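Any read-out appearing in this document is the output of simple, stated calculations on the displayed coordinates, not a laboratory observation. Everything quoted here is computed from the prediction, not taken from an experiment. Cβ atoms are built from the backbone, for glycine too; each structure is taken alone.
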Structure P
Amino acid sequence: MTKGTVLVTGGVGYIGSHTTVELIQQNYEVIIVDNLSTSQKEILEGIKKITGKKPVFYKVDLKNYNEVKNLLKKHKIDSIIHFAAYKAVGESVEKPLKYYENNILSLINTLKIAEEYKINNFIFSSSCTVYGQPKKLPVTEKTPVIKPNSPYGNTKKIAEEILQDTTEPNKNLNVVSLRYFNPIGAHPSHLIGELPIGVPNNLVPFITQTAYGIRPQLKVFGNDYSTPDGTPIRDYIDIIDLAEAHIKALEYLTTSKNKKNFEVFNIGAGKGYSVLEIIKTFEQVTGQKLNYTFAPRRPGDIEQIWADATKANTVLKWKTKRTPAHSLKTAWEWEKHYRTQIVKKSI
């Protein structure tokens with residue numbers, strides 16, 4: 001018996017696809033809306049191979065409210081998980097209006113859908129960028145939210161404000177905002193993983209593409225930070241651990257355990273690793289020697305951040321299970337599998 005129908009926006013993307021797998025395996029019906037601007041439709045086949053079920057999929061841009069509304073008339077939706085957003089920090093600094101238009105308008109239209117169809121459970125894909133460069137580490141949910149260092153981060157801050165304001169008059173709407181730290185890794189089946197279009201903006205796909213020979217060299221942005229080895233420090237969380245957090249958050253809302261209409265949770269491993277530590281760990285677990293060099297700091301990047309995830313551990317009954325070494329190994333296996341499939345298709 002199904003546990004309910006979940007609308008997953010951006011469900012063909014990295015985090016959305018892995019969460020979709022977990023949802024299907026937990027007996028939820030899934031409807032995906034994605035415009036495929038930063039993802040590839042072939043990921044749907046990977047989801048089907050893992051779960052035995054291909055989710056309902058609509059190629060639609062959430063900025064087109066009427067088109068989304070017309071599609072959803074066909075379905076009774078119980079919950080929404082909203083991933084759809086542009087997410088490249090560096091690009092957002094160069095093209096802020098692109099990020100404000102897409103990330104904010106897509107959220108507003110999704111909320112309008114929720115209100116019109118009386119969908120009362122809403123999980124939002126947020127980010128630790130809302131903390132900027134915190135004065136004290138690790139960050140808790142009580143750490144002050146400030147104007148982030150990038151327009152991307154600021155869209156997440158503004159989005160959370162919109163969500164909180166929307167729940168004030170609409171007491172039936174229950175929202176959980178999950179503030180992710182740095183997701184890495186791939187599904188252990190190696191059938192889905194992080195699949196950036198063009199030059200990767202995230203560290204791990206750049207590492208795996210460099211190891212595979214797709215990129216000639218890995219650039220480490222900044223080695224003059226006030227950290228032990230001079231490179232930025234982040235909290236890296238396995239993609240499956242992150243996907244499982246969404247299941248816990250959904251159960252939290254659907255069983256009415258939430259005490260407030262709007263709640264936030266840090267979703268991280270609770271430990272920071274430097275860029276160089278991640279590079280060295282990758283080399284150790286894969287046996288691949290990376291060609292890397294140092295480059296100037298990247299606009300919008302912060303020096304260091306990691307989570308205190310105690311609230312998610314205790315309230316959502318969620319915690320990380322996988323190490324960066326495990327995540328980097330699955331990311332490498334996914335890279336090899338994906339490149340092999342490309343070769344097979346070209347023959």
Structure Q
Amino acid sequence: MQEKNNQRNINPQEFPFNKDLQSQIKFVLQYAILAPSTHNTQPWLFKITGNKCEVYYDPKLQLPEADPKARDLYISIGCAIENLILAAKFFNIFGDIKYSSTENEFHIATITFKENSNHFNNKYASIVETILKRINARGVFFPKPIPHDFLDKITEKVSEYIVDGIKINWIREEEKIKSLASLTAEGLKIAYKKNSFRKEMSMWMNNSLTKKKEGIPGYALKMPVLLSFILPKLVKFFNIGNFLAKKNYQSLSSAPLIVVITSKSEDSKTWLQIGRLVERLMLEFQNAQWQTSIFVASIEMEDLYKEVKKIINTTEKPQFLFAVGLIDSLHQPTPRHKLNKKIIF
């Protein structure tokens with residue numbers, strides 16, 4: 001499945017303290033490309049100029065069926081930016097970040113770096129190490145609740161990310177969790193009724209022995225190896241929405257905690273900021289040995305988000321949803337393209 005020599009084998013001790021800043025920026029970009037993305041599309045591109053790294057998105061990797069507004073694309077790149085900033089802070093080279101204007105629609109943000117001080121900032125050591133191990137877990141959760149005081153600690157850690165009307169909603173009530181799971185199941189049924197959605201989805205599904213560096217391998221969906229070889233064609237030509245809805249309901253309804261991120265506004269900058277927030281949240285949970293699992297069907301499909309608003313009792317727009325808990329079994333991380341394929345000149 002996964003090669004032993006993959007993009008997650010990053011040794012912090014190999015950071016090029018004695019080399020130029022551009023070499024150091026390339027080193028921390030290795031952490032950025034490990035971020036989650038819709039269907040593992042990895043839609044980010046990076047351009048290093050002097051002491052800056054410009055972040056772009058690849059328009060060819062927007063998903064018109066699964067992500068028509070490009071919300072998940074921007075959130076995915078926000079996750080990559082957060083990984084980049086956390087790594088840069090660990091290696092003491094982070095300067096600042098500026099989000100782009102509308103002058104170049106593909107340009108998302110510019111991150112400025114500074115000369116390092118020849119030592120690590122160990123405040124970020126464990127969270128940066130977690131970047132290498134983070135996965136989007138799939139399966140049934142054990143009935144072990146997340147302690148309230150732990151959520152209080154996480155809320156304090158991410159307080160700087162709560163800007164521009166962005167809000168974290170902790171959903172712990174069993175009835176609400178089951179209602180959100182039902183909406184997720186309904187969203188999947190709606191999606192898989194569409195031939196166009198199934199065709200798009202099938203293009204991003206791979207067998208478990210794949211050598212492709214993008215898309216979803218069968219093992220990430222907990223598919224048996226043999227079934228993973230026929231899954232893309234199965235998805236493309238048959239509506240398996242009811243089956244997937246049942247599996248997703250089973251998983252999400254078993255979670256002890258659902259996190260829903262809402263916002264007052266809805267634009268690319270807000271989605272980037274939400275991406276940074278959710279990546280930090282998921283890393284904090286996984287750093288404490290809790291698994292996270294992303295479910296966005298109830299937000300993306302038609303007007304189901306309005307029902308989400310009712311369930312969590314908010315007037316703000318739901319933008320992202322993930323579950324937290326202990327999963328019964330874990331799969332290997334999904335593959336990644338090498339960094340040089342994501343650097344442009």
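Looking at relative contact order in percent (Cα under 8 Å, 6 or more apart), point out which structure of P, Q has the largest value.
Q
Using distance in nm of label points 7 Å out along Cα→Cβ at positions 63 and 327 for the comparison, can you identify which of P, Q gives the largest number?
Comparing P, Q by distance in nm of label points 7 Å out along Cα→Cβ at positions 63 and 327, the maximum is at P.
To which of P, Q does the computed value 20.2 (Kirkwood radius over Cα pairs in Å, for residues 39-238 alone) belong?
Q
Distance in nm of label points 7 Å out along Cα→Cβ at positions 295 and 319 was computed and gave 2.2; which structure, P, Q, did it come from?
Q
Given that Kirkwood radius over Cα pairs in Å, for residues 175-270 alone, derived from a single structure, equals 15.0, which label among P, Q identifies that structure?
Source structure for this number: Q.
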